[in-house]
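Asks: Please go over the structures that come below.
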Structure P
Amino acid sequence: MDTTARTPDGTTPAEGPADQLARHLALVLPALYRALDRRVDADFPHPKPAEGQIALMRLIRDREGVTVREAAEVLLVKPNNLSATVTQMAAAGLVERRRDPDDRRVTRLHLTPTAAERTQAVDELIGGYVEQAVAGLSDGERGALGAAVGALHALERGLHPSAS
């Protein structure tokens, strides 16, 4: 039985030219995101933070004490827009701004326990959905996805504005 992943036109993405592969990726990656987002919306027991807020909470979790400017660079947003988001999140009890003890001019961002719990809950939901979907794939499809993960990370780095 052929378990090769095929596109809607019956070919495998790797069989065609680079522009065909690019089109397939540009269509499927946002569709994957939307499917996950809708599942989280349905199952998350709290009002789900906007994706930009979740991205910021993950960043703060991974880089505790990041500044707004540093976070804006990583998240590819304007510092003034991110500052407004931080203000909203602080008012909602998700983020704390704390002065840097070594430089009182600098404000560092920290998650509240509520935000840490909710970020973890969203990540666990997403991980569970993907794990369930992957379990339903053939061995060949799982192998292809596993082999593609590194290439997808390289693609993300290549698309990042700092790569230009």
Structure Q
Amino acid sequence: MAELEGGLQALLEKVKNNTQMTRDIAAFLKKRAFLEESYGRDMVKIAQTSAETFDKSHPKSGTFGDVWISILKVHENIGSQRIRFATSITESAEDLLTLSKHIEKDRKKIKDAGLHYEKQVQEADLQLEKSKQKFESTNEEWGKAVSQKNQEPSQNTKKNLFRSSRTAAQVH
């Protein structure tokens, strides 16, 4: 595709679109991480508050109270897991953003290199055209010179036509 006319631009545009999609995904993940972290913090907070309130209100709750405190601890763990999950999502989003920045930087380098090489090709084409014109001009001049040279010996031959028919002994 890069070898087709405009192929490099099409590839660069595709990379640019993919980079934007990567940024959009990272933004979604950051929002998701915020929600997960908020949910986790709220879960931990409500579980801890409920446990403290229950302990104060019912100091001798027995087996039912022990089970209820155990359930609240499970919910506190769920909240902690959500917070860790949010951290993991945030790291993934940051990795995607870093990747998109590197890709964008590389895309710009490739674009600049492509423009540079395209300019070199145009300059080479221009130089080729100049060389072709110079060759044609020189070839035409050479042809004229050869024609003139071919015409001169024939005129000399006509002038010396009678002289060359004498032998060396006759000349002396």
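Each reported figure results from applying straightforward, stated rules to the coordinates on display, with no laboratory input. As the structure is a prediction and not an experimental result, all values here were calculated from the model. Cβ atoms are built from the backbone, for glycine too; each structure is taken alone.
Asks: Of the structures labelled P, Q, one was used to calculate helix-only ellipticity at 222 nm (-39500 (n - 2.57) for each DSSP H run of 4 or more, over all residues; to 500), giving -21000. Name it.
Replies: Matching structure: P.
Asks: If you rank structures P, Q by distance in nm of label points 7 Å out along Cα→Cβ at positions 55 and 71, which sits at the top with the largest value? Display every interim value, and only then the final one.
Replies: Details: P: 1.3; Q: 1.9.
Looking at the calculated values, the largest one is Q.
Asks: From P, Q, which structure was distance in nm of label points 7 Å out along Cα→Cβ at positions 39 and 151 = 2.3 calculated on?
Replies: Derived from the structure labelled P.
Asks: Using relative contact order in percent (Cα under 8 Å, 6 or more apart) for the comparison, can you identify which of P, Q gives the largest number?
Replies: Q
Asks: Another question, then. Here P(r) over Cα pairs in 5 Å bins from 0, in percent was calculated and came to 1, 7, 13, 16, 16, 15, 12, 9, 6, 3, 1, 1, 0, 0; which of the structures P, Q was it taken from?
Replies: Working through the options, I get structure P.
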